[in-house]
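Enquirer: Next up: the structures, one after another.
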Structure I
């Protein structure tokens, strides 16, 4: 598709990968509507790039539905969903807290499903659309301490495959992007300090890939793409 014809809803669009995707899409002429749970951050992000926004926690079904309706009004429909809202918690199996685990699954999986469902309804009616689920290399291989986060990303991959099987007949392209470690506020939110490292991936690399797969002619699509740093130090 032509990027200047994109009308995208981006969940978790107030910072990190979501904001950088929004920024690069806007720079190429797309319309963008970002959602998230922090109104101050969303408003600042939307103002800085010229996007629309709505406060909608991924787990708040009523707020998400309202945001999608608002996006349809503001952009006269939409043709792309970037399902990006997610976070991580890490710890050994013996230390898992059930409440923490279930809260993460609620955001990373149930939230992704709600957004995907609302997009699918619209795309089926239009007989066209694009869904890009932002996952992780954690959805391809587990690691010690990754129980909750890895489980959510494996589940997202499975949902992506189900949606693809269901929606292809409606001319909907469903794609999965697996970033490796990216320098974003993701790790700061976990309480860790990671100094800038030019050999590691930036959000701009992931945004570049998103735009690349969207810009392929609509007769084909990339089902899944994984991004690793070439030589991280």
Structure II
């Protein structure tokens, strides 16, 4: 059994749970972070072997406190997966300034503070993985995505800057663009007439993300996009 510790920020019933299952199956200890305690309890029933922590990533103080707890209880973090994402959908006339800022706080500012929490130990070890889960909106500003696309674009540029800064120190930083709809109960309800091949499978995404953390240093991937084979892009 590996002693490596993976922290998944933004744990939920889709990708977050799949990441937890995959890394646990590969011998990692896993810490799962989510904002709502009720969500954590539902996840605990499906992956009882993981450790669970409540954290609102839009609040920097909470991020510092929870990462301090993780280090004290579980030790040094080897892999950070930043899966938190949020944003009100609408064009610039529809959304408010508060909604615009809230999307940025979750997608960009929360990522900024979480990465800062793990960098000291990773730089000291000369090793580690930082994987940030993005979206097509990070490279394309749709008319109805004024808050989400700008926040994801800020996130992508931040992660690229981090990668250029820390990769020479042995830390692998990767940005994963998800292009498509994740197969979940609520998305099936929203797209009731779509065939199976329309949806992305979280377990398949998790396999690819785990592979990123095992790439040899001579051939690291920074940016990777995933979509169903029938996705129109």
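Enquirer: Supply the structure label, taken from I, II, corresponding to mean count of other Cβ atoms within 10 Å over residues 36-43 with the calculated value 13.8.
Expert: II
Enquirer: With mean count of other Cβ atoms within 10 Å over residues 116-123 computed per structure, which member of I, II shows the largest figure?
Expert: I
Enquirer: So mean count of other Cβ atoms within 10 Å over residues 44-51, computed for just one structure, reads 13.4; which one of I, II is that?
Expert: II
Every number in this text was worked out from the coordinates using simple rules, so none of it is lab data. Bear in mind the structure is a predicted one, so any value in this text is a computation, not a measurement. Cβ atoms are built from the backbone, for glycine too; each structure is taken alone.
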